Structure P
Amino acid sequence: MHISSVYNTDRKDRSREYPLFLSKEEVKNVRRFHKTFRGYERTPLSRLNNLAKEIGVKEIFVKDESFRFNLNAFKVLGGSLAIGKLLCKKLGININETTFEYLKSDGVREKIGQMTFVTATDGNHGRGVAWAAKELNQKAIVYLPKGSAIRRVEAIRELGAEAIVTDLNYDDAVRLVMKVAQENGYEIIQDTAWNGYEEIPKWVMQGYTTMADEAIEQLNEIGIERPTHVFLQAGVGSMAGAVLGYYANVFKDNLPITTILEPDNAACIFKSAIIGDGKPYGVSGDLETIMVGLACGEPNPIGWNILRDFSDMYISSSDHAAARGMRILANPIGNDEKIVSGESGAIGIGILSLIMQDENYKEIKEKLGLNENSTVLVFSTEGDTDPVNYRKVLWDGKYELSL
């Protein structure tokens, strides 16, 4: 078992610019659009009082995204908004003045004709794009990296999309998507950015803020103004950057202490922080990890800039921490709610529990100021999207961890 950390010592010394595309007004409009979806509901925010007492913090809240539109993950929030904004751009209308139901209409389909959306994914993002394309009577092609779980591939195909498993890692699959799109005139809906491709990734990031806004609204409803600590997992850094960028706009100088989490074999944000010159850096190789949703070797530069300027600590960990988090959430203490959290979703609880309970990480605990007065918010970004591996972790003790 392994946890490495680097504290962002110069965060308060940087000249920081608040990301305006994640402002409160922008997020208000994003949330309004998502509310026009048939079946939209806030996902649960579970309050784990007994777990908090067990590990020594005041409160633990888990935003459970396994309930999002029956898709078992949060990613649809980003892909659906990006596709919605792209359609509105082609129609010459403002997304703030329309609805998802209108974009699904036959009249819109007649105006814009047949479109094909293409993306690379480790599973959840592709499923979200496939869902949005099906709802809008359009086509989707999804490329997946080698070793993708059969169930994740099937879930994409069940939504009518073409799913192609490559022999590439995630980042090379993204490059393949760029080539395929250029050759065929497809529209790329990707959750990372590169030179010349920044507008749609920003839209995707905006979509993720619905989850972050719901969480704060739910906390406010029970009398909690803000969490003291937030743990955010990062692949390319789009989700983490979106949530943190929005919270930076909301809380300004009273921003919660925020920690960014990654698997050891795909820790591109951690590497960028270690080098420390303010630029994003990638990692190479197969990127093999149980946390397949985080198996990304190259940071989204838009997300990285936010994580660089506003986060407090970066942590890279072995897969055992994620497995520990899955087991903790699936085996609640007392009357705490059971949460079915997948490998990428459970890393926040796994890391938090280790920091609080393992003396080897006492220094991390002290640097983050985690104690009996801390209110911690984590995001379980997926459920059991790979049910076979989920059972292997819970039933068979895969990635066993002994303190």
Structure Q
Amino acid sequence: MSRYEEAKLNYEKMGVDVEGALTLCAATPISIHCWQGDDVRGFDQKDGRAGDGIQTTGDYPGRAGSFEELKADFLKAASLIPGKKRINLHASYAVFPEGEWADRDKTAYRYFIPWVEFAREHGFGIDFNPTCFSHPMVKNGLTLSSPDEAVRRFWIDHCIACRQVAQRMGEALGDKVLNNIWVPDGMKDVPADRMGPRLRLKAALDEIFAENCPNVIDSVESKVFGIGLESYTVGSGEFFMAYASQHPGVYHLLDNGHYHPTELVSDKIPTLLCYFDVLPLHVTRPVRWDSDHVVLFDDELREMMTEIVRCGGLQKVLIGLDFFDASINRVAAWVVGTRNAQKALLWALLQPHEALKALQDSADFTEKMVRMEEAKTLPFGDIWREYCRREGVSADESWFEDVKAYEREVLSRRGT
């Protein structure tokens, strides 16, 4: 009997359908963020850099500096990751024909056709995000909520254009594209007017979402605070949750780095699934603040995935990633973080949820505790190895040898 077969028997004794778990895990897409590969710089600014609401640290060599380099790095990472994949793309990654450039308020589908062709060639879906940061038109920390009509108009036009791009992407790929809006708007010190900016943001969103885009899934993303915006965030959790609840077809995206350290997104998932038929996620790892560290196989990640599975949310929850670390090999960061998301999803699929729910409903809290604890030490590693074998990737850290070879042969020759 193989180690997998023995492990499978152990899980089946707990009432778990292991083969079903492997099938569901392989079929559930993870949307992998492109911006890990170049430190959130993008291609649409001459002196591309993260800033105006986004911050990245580190200067590890080998950063992707072009579309071709970013594609190559993404493919290298994807080849080492099991499961179904999507590309989580920001508007700042527009690919301009030689001699052509357009500012963000003139964002157009033709600048993303290379990404669509890339996605189609490799069987990836695409998700999209307006890029309302790292730009001179972020004025005094504000975009869609700015009192300056010209600033507000610029970002409204950008977001409208991005929805049109997402619609065209969906049409081209025969898919629905998540188009997620996040703005850094806020204030460093105590505001004199908290409501005014929120009313301007609400009016801007109403205009942005006015057009029907059937291939687009719209979402808005909240945040508790930002560096330089410590005292007030316009797009707070309450604001965007209320907005989504009042606007059918607009959903509230949960980023687990965008809340107070004592708040758990794993608890918010079942809450929102009571009311919304779609729940988008950006999965990251905050350390003291929204620092977007590489996702680890930690308690909260497992609990988030467990709630998705436990609530029957695999067809409703859109799992995307959002982290960026410029202090380590960027390809390795992608692989570690995405494999951990996959690993946590498989872990969640292998828990005896129905048996545990029945024990809770019958108030048998003692046996529930016993079984929950017993499930933690079942031979998960053997199931993970079988999953990776079926997906054609390494199950252990041997994949890192491939990344080190890629660093020697490709990344080390770049001037970035």
Structure R
Amino acid sequence: MYDYAVIGGGIVGLAAAIAVGKRYPTARIVVLEKEQTWASHQTGNNSGVIHSGIYYKPGSYKAQFCREGNRSMVEFCQQHNIAHEVCGKVIVATEQHELPILENLYQRGLANGLKVNQLSAQQVKEIEPHVQCLAGLRVPSTGIVDYKQVCQKYVEIFQAQAGELRLNTQVQKITSRSDYTVLETNNGTFETRFVINCAGLHSDRIARLTKANPEAKIVPFRGEYYELKPEKRYLVNSLIYPVPNPAFPFLGVHFTRMIDGTVHAGPNAVLSFKREGYHKTDFNLRDLTEVMTYSGFWKLAAKHASEGLQEMVRSYSKTAFVRSLQRLIPEVTEADVIPTHAGVRAQALRPDGQLVDDFLLVSSQNALHVCNAPSPAATSSLEIGKAIASKIPEQSLLASSDCCLVTTNS
């Protein structure tokens, strides 16, 4: 019998396991991961950015955890000699109508307790000489790291805590008893007093296996990237972002210098026909049917039809994709970029068509479910882990905390 079973071996699941182990050092804890390796999905395919927290609504989980997570992630990397760099980033306005949005973003950064500098076009050029813009912001606390390396260190720390790790172990059925839960997997049965669901792209399905209702469904959005050819990497010094469209829930195509020195450009945001669909041809009938029969998706699609069409065009047209890049760096050409990896964002969507814009923690009998943890979850992972541990008493009763915690027995 385990005291706690964590479902999902991405960066949030591993961070939660560490945090719970620290809070309850005598507890017996197991992490169950269906893949052959840790951090195989969202964590292992993200852009490697240590985010600052400038974009998020003041007072939200994202704003709080990202700001604190930026600090704790950098300290963690320093402590464990993990390659990282606090390089900062610029956010630039390239059209007149973006200037008021840039000002609002500046005020939000200040409200979130961040150091943010307003820049003229010439000051932007002093940082990123190849960028053409009208004005910009510099966020010096943004950094870069390889989150797979971070996860490997999390694994080592959890093992040192005497935690158990099980790869190739997919949870297929969950049966709740009065004081414990039975997890049936392809690799044996596990009994636990408490379940911590960090299953990412499948978190809503795991929640429903426990009879919990997260009141949202995961809709997978694939983000596709190009990479600058080595001889063109000089065009980007650090990270270059556009002003985000306030009507569209993604940050827009941007340039990111990775910790290995490569420079990635993207992503777009298109519906994936498979929850783990990293290629245009990936398809899963169950996954697609769930989306196509979900009223929330069609309400979202109707609201953002124009933006969604542009994203699809960028997915299939390199010319259109590069045109978006040229808004930031005009001298980039189609010959300068080559396709590289894609990632899939596990985005929770409500039945009314509203995207869940904060981390979503849902409680049920003897379980806690992390049902929305897209970016900046990697940056925030240590803080999310602490929050999970703080909400789980030794008894299998979860005390409700605030409006971001949904309690359900249905």
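Each value in this text was obtained by applying a stated rule to the coordinates, not by laboratory testing. Predicted model only: the values in this text are computed from it and were never measured. Cβ atoms are built from the backbone, for glycine too; each structure is taken alone.
Looking just at percent of Cα pairs over 27 Å apart, for residues 66-225 alone, which of the labels P, Q, R belongs to the structure with the highest value?
Answer by largest value of percent of Cα pairs over 27 Å apart, for residues 66-225 alone: R.
For distance in nm of label points 7 Å out along Cα→Cβ at positions 90 and 202, find whichever of P, Q, R sits highest and give me its label.
Comparing P, Q, R, the top value of distance in nm of label points 7 Å out along Cα→Cβ at positions 90 and 202 belongs to R.
Out of P, Q, R, which has the highest value for distance in nm of label points 7 Å out along Cα→Cβ at positions 82 and 346?
Checked P, Q, R; max of distance in nm of label points 7 Å out along Cα→Cβ at positions 82 and 346 sits with P.
Using Rg/Rh (Cα atoms, Kirkwood Rh), for residues 58-105 alone, single out the structure from P, Q, R with the greatest value.
P
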